[in-house]
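> Multiple structures follow.
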Structure 1
Amino acid sequence: MYLPVHQENTKKHYLVSMLRRLFGSLLISISLTNAQVSAAIPTPKPSANVDLERHQMRLMKPEIVQLTKHVYAGMNYDLANIGAVVTEQGILIFDAFGEVDRAKDFLRDLRKISQAPIIGVVYSHAHGDHVGGVRAFIPAGKESDIPIYAHKNHHRYMREMTIPRGVIRGYMQMGYLLPKNIEGSIGAGAGKHVGSGAFSFLAPTVLIDDTLTINVGGIEVELFYAPGDLDDGLSAWVPSEGVLMAGDSAYPMMPIIATPRFEHGRRPWEAIDTVDHYRQLPVKHLLGGHIGNISGQKEVYEFLTKFRDAIQFLHDQTIRAANRGLDHDEAAKWVIETLPEDIKNDPNFTAHYQNLTWIIKGLYTKAVGWWNGDVVQLVSLSWLEKAERTIQLAGGREKIHVAVDKAFNQGESAWAMELANMLYQTDENDELARESLVNLMRTMAYESYTSNQRHYLLSQALILEGHIDATQLPLNKTNPDFLRAVSANTLFRSLGPKIAIENATTTNLSIQVYLSDKKQHHSLFIRRGIVEHREEKTDKADLIFTVDSETWLLLVGQHLKWDAAKKENLLVVKGSDAKFKQFSKLFN
């Protein structure tokens, strides 16, 4: 969820990347009259889409639901759900929420049911909303007493997480930057709104290759590989009680098999195989990773069949649309129009979380790439150049301002926003364009059927107004807990994307790193901004660092500056001051 940002161009970069770039019909749509520039688009009254608000209201009251004699579900405490297998001898926790305080609230209520000890925690997958509350169940000092189960691919995802990517996208998508009220986030769509509580993480201690059966006070729980949202998915099957805890491989909403922020681990084909596996089990109660549970063997089977069919339809028909020569937008429109009625009209398949258009575009990109098949796109001008030339061709900025007002008055807010965006991106001093753009974003956000679209638009509006300084967000920092969970090679190589390449074009440095508490030697070779790591001691080093492993994690994660660490003697440096200055400048 992390991505470095060029600070001097943050607003422009992210606004350009999130809005549509289609201008083919511009000259047809713009009135080339000599009318005067109108006032800015009016500020809308804060509100919410009625269906979205109704959907969120049912996800706001925390409750523990007893599914069977020994299995309980914790729902609406946080964005995700928790499952618990409860016996007199012990409790197995399936998933851990995303925030410690909310997980503690659940545990407090669970303690009214049972005082049995926690004997294990299962990560259904590595997304933060399923692991971040783990410290509620495994407090400090108990790490070696309570195993944490995860699939072996967990390490692959942790490797990705050491390199910040898409942080601003994650903040915007989940509504982190917004007030939790009618002016901002009214909920996350897939569950309760994301709060601002503490996030924790502990590395799994038991990695599962395929299956593992564990005994919880006489109740057998089968953990098995079940990729879905990510390719490290684990599900829990309790055969004696007919309960399946699926995590984010099945849940009562439209399958989120692609997102705008993009993730390698979402693989439709494997997700279908997982659901087909589920359908072979006599499931009486299905607890998904989000929203409610589904009970009744017939009802569960019918839901799972429809869920896997939805995944396959979106996947197969998106590819078919691409093969027919449709571009991303045309493919999304066509696939939605042809979506089977039984899926389209099923309340279990609402799209209150992700916009279905975005899911299809994501599938398109994964299947055949960013190119839409038109060779002109391969040699086309940049978006900004096209915007500037289109404004000139249309007769100047005043004509575009008039067109913004006209489109808005005709109820075409999306088109008005694209026009206002052209004006603002080509001249950030155009206050009228900025004000109109912000108000159009809010207008569309308040009408939005999906929480993510609402969050993206409202967050960008606050950034454009200067209420949020995106350059000051921790976009390039890595959680030290994640760094503890990866190999040394991943840890050291994660420095590469954090190097300011503009300061490294002539750099050629060798650094020996001695981790004093682990008695380990490592070598870094930085050649013009490229980082090579070797797990060995180098004979000739420009700089020699002596540092303990915890301080090294803070340095690599950019929670501690190199100069400050040296000054405070947390980092002992041998070598010239000039070489160290050259090194530290790489990370400014």
Structure 2
Amino acid sequence: MRDLKEWRQTLQQQDRPADRPSLTVGMSTCGQAAGGARVMAALEAEVKRLGLQVDISQTSCIGMCYAEPIVEVALPGKPRVFYGDMTPERGGRLVASHVVQGVPVREWALIQLPGNASPYEGIPVMPASPYYGRQVRVVTSRLGLTDPESLAEYIATGGYAALEKCLRQMTPEQVVEEIKTSGLRGRGGAGFPTGLKWGFTRSAPGEKKYVVCNADEGDPGAFMDRSVLEGDPFAVIEGMTIAAYAIGADEGYIYCRAEYPLAIKRLKMAIAAAEAKGLLGSNILGSGFNFELHIKAGAGAFVCGEETALLASIEGRRGMPRVRPPFPAQQGLWGKPTNINNVETYANVPYIIQNGGRWFAAMGTEKSKGTKVFCLTGKVKKTGLIEVPMGITLREIIFDIAGGIQDDRRFKAVQIGGPSGGCLPADKLDLPVDYDSLTRAGAIMGSGGMVVMDENTCMVDVARFFLNFTQVESCGKCTPCREGTKRMLEILTRICAGEGRMEDLDTLEGLARVVKNTALCGLGQTCPNPILSTLQNFRHEYEAHIKDKRCPAHVCQALLVYTIDPEKCTGCGACTRACPAGAISGEKKQPHRIDPALCIKCGSCMEKCKFGAISRL
């Protein structure tokens, strides 16, 4: 294929038949886990039973993971409406009301898309809805709205226009300068300027160069890269192809963890489709430019998210980081100059090239340009995938977009940046979300994980949880990380068990700073962040565990004490029957008591008591 313009125009004219309704089911990992396949089967059965002419297809995650499974209904000449929390049982009413009668089921409706048709009354329009009102969708603009397995839909919505622009109108040097102008920084965590990295790789000596995509997303609670790969794989491939043209590479790898089977499946389909149309492989678009792309499935080692460990894994060696310099831009894959960016970084590239670097730089802050994709998880009312302009505050994200804390409990902290990030308290809610502000506050941007915690969260236990993760995932190559994480975890475990000493806090902080300053790679250098941030912002909880032998959040089991209020206890015996340890005694219809020496602190008695007589201290 030598010219995409004519094909794009043809595809745009071949949109859905004007007289045929369509049903589209969200079938990314979140949608499938929530039962999307059963919903699709029920819709297909109902349409067949009624003998209707309806197109039924799949799409990816539109971002409202809290409402999955999601079904979109589109009627000719009417706005597209998205329904949430769909079940197979609801399918019949949805088809009968909206598809057959043209009447939306408003109590299930989430949003409608703006268009030429008059909007349905009472259903929020996507740009103005509470969940999307503060979002700016760039990387996520196709997610949930197009078929991720269709190259034709990608082309029809502007796909590969940026690559064609590069090959027809721009030199490699001009492409690099455009990325520099945009101010795009690596979205994988470190935030290094993308244009500078591309420039370093391009100027590195050597004819053979590589482009690598880091899709080894291992942070607990993070699914940004997976969602983009599942929802818009062609954009990532196009971004990598542009990068290859810019730096002079003819071969590339996508390193994707094997735990993402749907992402890998769609990447393989996208690569095959692009190759079949001359958009990947030899003589791309008749330009003489060649680029071959491979997929490498990682085995799930968290350390392989570090770029030098990732390169070692691609080469077939054990994934362990190495000392830098030399950096991958000078000596990377098989010793050749290599450019490494993550999924979101590459997915931004086509939009930057097509709209211009200044367009991208107009969004965000002075030093943090553009938008950022985040995963909202934890104790918020609306968990999901969001894309917001850099500089938005934590309060706007958590309370305006996510709807606040579940059950209207009190906000306590937000963990940003995965297990290597920091926990920020309520007095940081008005902090702007950008690279520099988060770093100054004791957290990091990371790849985009955001875990929200409420008043029932123990911050000492949170630090222990994340450190346990990084300690298990440490490759063991360098002493600070290998030994330091073990010693810090031992101290945290002792504190959570009620055996801590006040001097442990100074030891813990000192160890954390040594590991942070001396570890070999980013995993070791950032793993103390949860400890340092919780010591800074929640030191009183550490002191309560040590001095008072009490967990304020009632989480650390060793510090819990269950008691029975004799004024409320009726002697019904429900707690006695529920206790697996035989720790509760008392006569029938008389106040009972709990023997603390026998109590295993399982909480079964508290769950069974109907009179609120049992409390946990």
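A short reminder: the numbers here are calculations on the coordinates, not readings from a lab. Here the structure is a predicted model, which is why all the values come from computation and not from measurement. Cβ atoms are built from the backbone, for glycine too; each structure is taken alone.
> Starting from the value 81, 72, 43: which structure in 1, 2 was Cα extents along the principal axes in Å calculated from?
Numbers: 1: 81, 72, 43; 2: 87, 66, 41.
Structure 1 accounts for this read-out.
> Additional query: Of the structures labelled 1, 2, which one yields 3.5 when distance in nm of label points 7 Å out along Cα→Cβ at positions 243 and 467 is computed from its coordinates?
On the way: 1: 4.3; 2: 3.5.
Only one of 1, 2 returns 3.5 for distance in nm of label points 7 Å out along Cα→Cβ at positions 243 and 467, namely 2.
> With FRET efficiency 1/(1 + (r/R0)^6) of positions 251 and 571 (r between Cβ atoms, R0 = 41 Å, to 0.05) coming out at 0.00, pick the structure among 1, 2 it was computed from.
Numbers: 1: 0.35; 2: 0.00.
Of the options listed, only 2 reproduces it.
> Moving to a separate point now. Computing volume of the Cα convex hull per residue in Å³, for residues 307-522 alone gives 150 for which of 1, 2? Write down the numbers at each step before the final one.
Numbers: 1: 228; 2: 150.
Source structure: 2.
> Quick check: 11 is what I get for relative contact order in percent (Cα under 8 Å, 6 or more apart), calculated from one of 1, 2. Which structure matches? Don't skip to the end; give the middle numbers.
Details: 1: 16; 2: 11.
Computed on structure 2.
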